[in-house]
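All of the numbers you see were taken from the coordinates with simple rules; none came from a lab. Note that the coordinates shown come from a computational prediction; the quantities given were computed from them, not determined experimentally. Cβ atoms are built from the backbone, for glycine too; each structure is taken alone.
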Structure I
Amino acid sequence: MEFSVRPEVKIFYPTAIFGSLTINNQQNMKTHPDIEQAKRLIEEKIRETYPDPEEDLIIQSYAGYFDKWEKTYPIEFQINSIKKGRSFPQVSTHVDCMFMAELENRVLTSGHDRDMIQGRLVYDLADDGEEYVKLNGNNQVLVKNDVILKDDDGVLASVLFGPAARTSINGETVNPLYFAWCPVGIDRETVNEHLSTITKFSKLVYGENIESVRHII
């Protein structure tokens, strides 16, 4: 699914890059043995070969964005947790493929049900007082100039606070839609590789011939 970026976003964040990936016509499942095996391999890689997050250039690019609002980049927290012995959660195949790629590449990603999107998609800057309902059901007030994604019904997600509940991936999702959020310091090649990684993990579940559509701007 294509999207646009308001000029104000690129003025405020001139190096911003955003990508999307849709996997078409694949029923979500609770789990899959090949995904669970792949999780163990990524956990081992994180514990044995990953640098500490403060030495990781991709994480530090995001950290610079989050630091402006005195927040911690969530991928940094998650990698540190795995380094300390925690394991990947098990949510569903569509969500797990995203989360595995997110930690492998350290690129912030949100997952949505494409069939719940209403109208056009556009990246924008948040205004003070804008609100949306997060995955946990809580209402979230946005902060000015955080990067957000909207459709015709309102906010779908923000960099600082994550995706909205109304378009979240669920047990009935057959067309998962993933967004790579790179407001600062990430190059196009990294975004493209990240979307390829999500596709790679999806193929473990759904086979080599899955249909996918990619868009980067």
Structure II
Amino acid sequence: MHPDAILYPTTGLGPTFADRWGHHDLLAAAGAIRQGLFDPGSVNLAESAPDGRPLDVDFVYRNGPRDVRGMAEGCARLGLGPSVACFEPGFLRATLAYRAAGLLPPGALVKLYFTERGDLAGGAPHFGVPPIREAFDLYLAMLGDAGLPWAVAVLGGSLLDSPVAAWALERGGHLRVGLEDDPGAKSNRDEVERARVLCERHGRRLATPREAAALLGLPRR
């Protein structure tokens, strides 16, 4: 058991913001989470059909401006660090706007997403940016001197088999790995072990939960 592990929930399902985010109140009251969902934008999660067109699946991951404000206010009210998902560069622009306005609660971790292949039909994604140097440099140029801790992830593929992981470690970033991003991985444990080896190769080491909380500046429980 690891009672000091830093946990955060995913989104719920339903037509209202309360349906999708209300479970944070219950989990925070139980002391089960230290971070909260902060996905500042909407995106069509589409992949290629066999003929190359976007797959005919009406799947819009929607977070309108009022929803985004609700996530920020909810994290502040519950003392949760925002776990920021950047599916597209526009998500990062919204995050930086909240930061500049003094409205991004403390303890934020910005996760920069790259997309490689799809999960629904195995086709190429029609959203996000590919794991290439130009896309990586774009994200970092946008972050500038904001001073926000950041991590990289490759959705639908292996971060650790891509060059993005090494680039991030060289620039002071962090890694997000696991079966959610790479369903073809052996296990979450194996991914963390592979990440540990890569980190040590670049002169970095894994942080303990307590060290990670201090690095992020998470609010005290």
Comparing structures I, II by distance in nm of label points 7 Å out along Cα→Cβ at positions 66 and 90, which one has the largest value? I
Among I, II, structure where mean count of other Cβ atoms within 10 Å over residues 74-81 as derived comes to 16.6: I
If you rank structures I, II by percent of Cα pairs over 17 Å apart, for residues 26-153 alone, which sits at the top with the largest value? I
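Where does the value 37 come from, among I, II, when relative contact order in percent (Cα under 8 Å, 6 or more apart) is the thing being computed?
Working through the options, I get structure I.
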FRET efficiency 1/(1 + (r/R0)^6) of positions 98 and 194 (r between Cβ atoms, R0 = 35 Å, to 0.05) was computed and gave 1.00; which structure, I, II, did it come from? I
Entry that produces 0.95 once FRET efficiency 1/(1 + (r/R0)^6) of positions 58 and 162 (r between Cβ atoms, R0 = 30 Å, to 0.05) is calculated, selected from I, II: I
Out of I, II, which one gives 2.0 for distance in nm of label points 7 Å out along Cα→Cβ at positions 178 and 202 as computed from the coordinates? II
Mean count of other Cβ atoms within 10 Å over residues 82-89 from the coordinates reads 12.8; which among I, II: I
